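J.: Dropping the structures in below, format is structure tokens.
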Structure P
Amino acid sequence: MTDVFVVGGGPAGLAAAIAVTKHGLRAVVADSGEPPIDKACGEGLLPDSVEALARLGVQLSPNEGFAIRGIRFLHQGVCPRACFPPGRAGVGVRRTVLHDRLVAHAAACGVSLRWRTRVIAKEEGIFVDGDRIRARWIIGADGANSLVQRWSGLECRSRSRTRFGYRRHYRTAPWTDFVEVYWGPGTQAYVTPVGTIEVCVAVVSHDRRIRLNDALRTFPTLAARLRGAEPTSTERGGITRMLKLPHVCCRNVALIGDASGCVDAITGEGLGLAFQQALILADAIAGNDLCRYDTGHRRIVQRAFLMAEALLLLDAWPVLRQPVMEVFHRRPRLFGHCIAAHLGALTEAELIATTAKVGWHLLIS
């Protein structure tokens with residue numbers, strides 16, 4: 001017996017368990033793996049992600065990551081860049097380091113952690129290593145192919161838009177404190193400093209056959225930066241999707257993280273969304289009203305979906321991408337406003353005004 005049972009011990013599941021303990025609830029987390037659980041990702045936490053993590057009680061020490069000042073795009077000789085809003089910073093951190101910190105904090109909060117366990121779903125309930133779980137609330141944090149999602153009937157039948165990503169780390173001093181995004185034909189490369197002598201390089205593409213070395217040939221500037229740098233990890237692959245579920249909860253079951261829908265990795269908001277979802281889900285459970293979570297979840301993912309659609313439009317339309325990059329390069333303040341909008345730092349009126357300004361400068365350029 002427990003108050004909350006969480007299926008999935010990745011960052012989303014651990015964040016949910018930590019959040020509910022702050023309301024005095026008991027939580028159990030079960031996962032078939034064991035820490036540290038790694039996953040292919042860009043490893044950059046935007047300021048809103050860092051702030052949500054802090055609200056969960058997790059503070060990364062300076063030696064566990066690398067402070068990030070903003071975002072820099074690179075496309076055909078044009079290099080627009082924008083700083084994050086004043087007083088807000090991101091951080092690049094190894095996925096395994098972040099997972100270890102979340103595991104330690106969850107244990108300190110009293111969460112019961114059950115690793116290397118087999119979770120199955122039957123009509124009569126959820127079973128762990130053959131034992132039926134009795135919980136007031138069940139949270140599915142078990143990824144895009146969620147068992148809990150299918151078992152609860154929350155599975156979405158619509159097709160998701162899928163891209164393919166690969167990631168590797170290199171031993172080299174970061175050459176900037178910005179996350180760099182290199183734009184190529186149907187492919188982006190992301191560089192995130194994760195330490196004083198290490199960077200994370202990830203590529204995302206529509207081509208399932210592409211690999212990191214193949215992609216780097218299309219980004220000669222980045223390839224030159226990495227020439228002679230020693231790889232410090234093996235290449236790890238994964239998929240990234242765009243999928244929105246009609247609902248993320250029913251009865252006493254709620255979904256979180258990729259189990260509750262996916263946004264393309266181009267936004268850099270996957271983990272940040274999970275941390276924000278954990279906070280509003282815990283509030284909803286404490287108030288005995290999951291409908292509040294359904295509404296809150298829809299609100300916080302909407303901004304990420306809008307930004308993903310805009311960036312994927314630039315990916316799909318090179319004829320549009322070049323003039324947009326030139327506008328951002330000539331008007332860095334306008335680019336900064338777009339980044340601030342992505343972080344939720346603008347009002348709706350300011351967002352509309354910023355969008356109108358981008359359109360106007362495209363027309364007159």
Structure Q
Amino acid sequence: MKCLLVIDSLGSGGAQRQITLLAEEFRRRGIDVDVFVYHPEGDFFRDRILACGARIIEMKKIRRFSMDVVFRLRRLFRESSYDGIIAFLVTPSLYAELARAPRTDPRLIVSYRASFPIQPPLRLRLLNQFHCFADAIVTNSATSSETMGNVTPFLRDRLRVIYNGVDLSQYEAGPVRPVEESLSILCVGTIYGVKNGLNLARALVMHRDRNPKLRVRLSWAGKSPVDRDGMAYHRQLIDYVERESLDWEWLGERSDVPQLLSDCHCLVHPSLHEGLPNAVCEALAAGRPVLVSNVCDHPRLVKEGVTGFLFVPTDPESIQSALARFCKLSDTERSGMGEAARLYAESELSCARMGDSFLDILQDNN
């Protein structure tokens with residue numbers, strides 16, 4: 001079997017991580033894999049792609065929307081005898097759909113990797129129409145699948161849900177270390193407003209005022225935003241953290257997230273809206289309890305009181321309450337929660353499960 005994976009770049013994003021894991025999983029099964037990119041300057045995952053034995057095919061797109069990408073893909077489809085094509089993200093999926101049309105082979109899966117908005121902008125509504133050229137549309141959350149089906153009902157029979165995969169071998173799910181004089185919590189994600197850092201900071205101030213004997217130390221790993229709105233929010237968050245003298249460390253973008261998870265007591269993920277966050281999946285794989293906003297697929301990922309606690313993200317009081325409940329657990333209870341988290345990841349979030357799901361669609365002749 002021979003597959004082509006299509007994405008914009010091999011930079012450090014969540015979709016790029018997932019397509020890399022899929023390439024590695026397919027290669028473990030003896031499948032020939034080519035990975036096509038049109039922004040070759042992104043190379044965060046390049047070495048991993050090459051190390052697994054996949055081939056990288058690249059071209060440099062010279063304008064915002066380029067038919068050159070469509071023509072290059074069309075030639076690849078015609079000359080390389082692929083059994084299946086999988087495209088991740090909106091624009092790469094559009095290129096793949098246009099390149100294959102009007103043909104019906106090879107089989108094409110397009111994968112929407114972000115949360116699908118309840119009220120999508122006109123551009124996204126229009127792009128969605130091109131999914132009629134795909135055999136299946138994969139989302140990584142049930143919430144996104146349901147929303148996309150409501151927006152474009154004629155696509156419902158092509159929608160599938162495949163959860164993100166996690167390389168479980170990278171995460172050593174050791175016991176959660178005892179809480180002594182301080183509690184160490186971790187956040188992972190780009191520092192945008194949707195990640196809700198300000199309400200988390202407000203909750204930490206409440207918790208400190210109510211529990212002065214227990215020090216809570218937060219570490220945030222993730223890129224700083226580069227757009228104007230994102231930078232303004234980041235500045236506001238930094239100012240608040242400094243004004244309140246919170247024990248808060250900015251780690252920047254990191255490649256050692258497995259170690260950071262191993263060192264913390266829990267992950268806190270306060271996002272206002274999500275698809276399926278890699279950070280939460282990776283924390284579960286690392287055997288770490290997760291305190292997470294009660295939105296989208298989070299209640300499916302994190303079972304209340306078993307693998308973590310849920311809270312209302314717009315309410316700092318609710319966030320503080322979840323943190324307080326976690327603090328009141330015994331060391332044994334926290335470790336038991338971590339063990340349950342790892343078991344869930346092994347059952348639902350393995351790369352093998354993700355690979356099986358994509359192959360089932362590629363090999364479906366109905």
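J.: If mean count of other Cβ atoms within 10 Å over residues 102-109 computes to 18.6, which of P, Q did it come from?
T.: Label of the originating structure: P.
J.: Given a computed value of 0.65 for FRET efficiency 1/(1 + (r/R0)^6) of positions 22 and 190 (r between Cβ atoms, R0 = 25 Å, to 0.05), which structure among P, Q does it belong to?
T.: Q
J.: For structures P, Q, calculate relative contact order in percent (Cα under 8 Å, 6 or more apart) and state which one comes out highest.
T.: Evaluating relative contact order in percent (Cα under 8 Å, 6 or more apart) on every structure, the highest lands on P.
J.: Kindly point out which one of P, Q the value 16.0 was derived from, the read-out being mean projected area of the Cα convex hull in nm², for residues 46-261 alone.
T.: Here the read-out was taken from Q.
J.: As an exercise: mean count of other Cβ atoms within 10 Å over residues 174-181, calculated from one structure in P, Q, equals 18.9. Which structure is it?
T.: P
J.: Another one. Figure out for me which of the structures P, Q the number 3.5 belongs to, where distance in nm of label points 7 Å out along Cα→Cβ at positions 206 and 294 was derived from the coordinates.
T.: The structure behind it is P.
Coordinate-derived values only; no laboratory data. For clarity, every value in this text was computed on a predicted model and none was experimentally measured. Cβ atoms are built from the backbone, for glycine too; each structure is taken alone.
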